[in-house]
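Dropping the structures in below, format is structure tokens.
Every number in this text was worked out from the coordinates using simple rules, so none of it is lab data. Quick caveat, the model's predicted, so the values are computed rather than measured. Cβ atoms are built from the backbone, for glycine too; each structure is taken alone.
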Structure I
Amino acid sequence: MTLSSVVLNVASLTDTGLTRTANEDSVLAASPVFLVADGMGGHEAGDRASAAVVAAFEPLRGRSVVVDDVRDALGRAAAVVEGIAAQHKRGAGSTVTGVALVEHEGAPHWLVFNVGDSRVYRHHGNELTQLTIDHSLGQEMVDAGELRPADLESFSQRNVITRAIGATDSTADSWLLPVVDGERLLLCSDGLSGEVSDEGIRATLTMCGRPETAASALVRRALQAGGRDNVSVVVIDVVAGGARARPDDDTGGRVAASAFTDSALEGTTIPVRARG
């Protein structure tokens, strides 16, 4: 299997929502890189911040990508967004979540990465798995055992971001996962995940056939739930060229961080982590 053999069906959609006057989200859906950026800082600042993140990844469009390319793009994005923040009293920043098709050990893999609380989900069969971990105060309190997961929804500061492009901490978490035929990836801003439950997202992805149908249905559900934020989604279906199934060993096909040395995601990112 090679990267050139991977066949994808992709759809993306972004909506201002029902209460915001401007859309501060930006989306890139240009193989081999797909991402959602959610800008912060208000009209113009947030718009520019998320657009700068997308612009930093534009040079990767249509070319062979390695881990270092993603690291460098994140670094370029951070430098530009810091400059934008310096021009605005309120500052500026952007979350980003994305996936890139890369080759690892001769097989196609997804490099999954995120800064902030925009998310990547994996839908396979009828199961939905959140691949990224939110960089938010609520999630950090859950991880520290200071807040029960069941109480996260009602926690008033659950959406306070602890990392962002352009902020003091812009470190990205990242993982490698094998590309699997029949899987569906969803990238989204918190305008979706903050309005629609994981079960609602799972049901929608299960019921909708084509990526375009799924993207439209997800945005519609977010708007029906209140649409209090901008909503952006990218839906990616793996049609062919991936593995038939994940390995059945104890690692579930996960790649250990030790597989990378100094060329791993560093500086603007941390070394690639394994995730099942």
Structure II
Amino acid sequence: MEKKLHKVARDTNSFLKKFLNKQNKTSLISPMKYGLFPGGKQIRSKLLIDVGKIFSIDYKTLLHVSAAVECIHAYSLIHDDLPCMDDDILRRGKLTVHKKFSESTAILAGNSLLTIGFEILSSNNFNVSSDIKSELIHSISRCAGHSGVAGGQHLDLEYEKQRVSMLKIIEMQRKKTGMLFEFCCIAPIIINKDKKNFKKFSSIGSDIGLLFQIADDLIDQSGNSKKVGKKTKKDQKKGKATLISLLGYKNAINYSYKLKNNIFKRLSKFGKNAEDLKETVNFILTRSK
């Protein structure tokens, strides 16, 4: 699994480095690259490749989309780490962008990475039809903005130190994390113009995103800061609304396994073609960092 993740991360980073090197050399390129590289495990990109494999989508085409996803994900992390948000000083084992540079630089670098994502998907070098480009851009815009990542982060901050229902926590986490995972699972469907599988993979992607967030919260609760590469045990200190805080540690684990089994059940009809995707889902659930 690690080798497969490494290959996707290496290929995606290679694409992004070439793309950024062709950009005008502005003062924001350095902090943008700092926030983007070397990147994490790039599980979102791996999921996109896994779903693409089920439907026999060209690997290079998928890399174009994964590059856009990683830019938008990096933007969200840079902004999440800001003092006005989660106020983190470490990310992926190094100083956060606002600590390395400045708060204003971090905001502008994040904004720039967000727009680079759209630029990648609208590029003339992206060899898909204009209607597919348009649908991909529309979909990822919805995932990144107020109805997705940004809206979920707003709710995450709003719910701090409050007693929040399970339904509201799940809704918040599906927006904050699940929407970008959802995009990764529907992008190959959009490219394939496969309307009959759209709702199924939209739902699967959202559930995988929720599973990822639960696993992330479990790591925050019990993980080692040095191994994880960022400060742990923050959620409890800040009074974050999580399924762990509501259900308890063991019950949150039980819920995550039920979620995984439900995902696997819906993938069963795709047989061996879905094995890589199942492997990635298992990795998400059992990872330690």
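Observations
- Entry that produces 14.8 once mean count of other Cβ atoms within 10 Å over residues 119-126 is calculated, selected from I, II: II
- Source structure (of I, II) for helix-only ellipticity at 222 nm (-39500 (n - 2.57) for each DSSP H run of 4 or more, over all residues; to 500), computed value -22000: II
- Which entry (I, II) yields the derived value 25.0 for mean count of other Cβ atoms within 10 Å over residues 175-182: II
- Relative contact order in percent (Cα under 8 Å, 6 or more apart) from the coordinates reads 19; which among I, II: II
- Parent structure of the calculated result 31, 11, 10, given that semi-axes √(5λ) of the Cα gyration tensor in Å, for residues 79-142 alone is the read-out and I, II the choices: II
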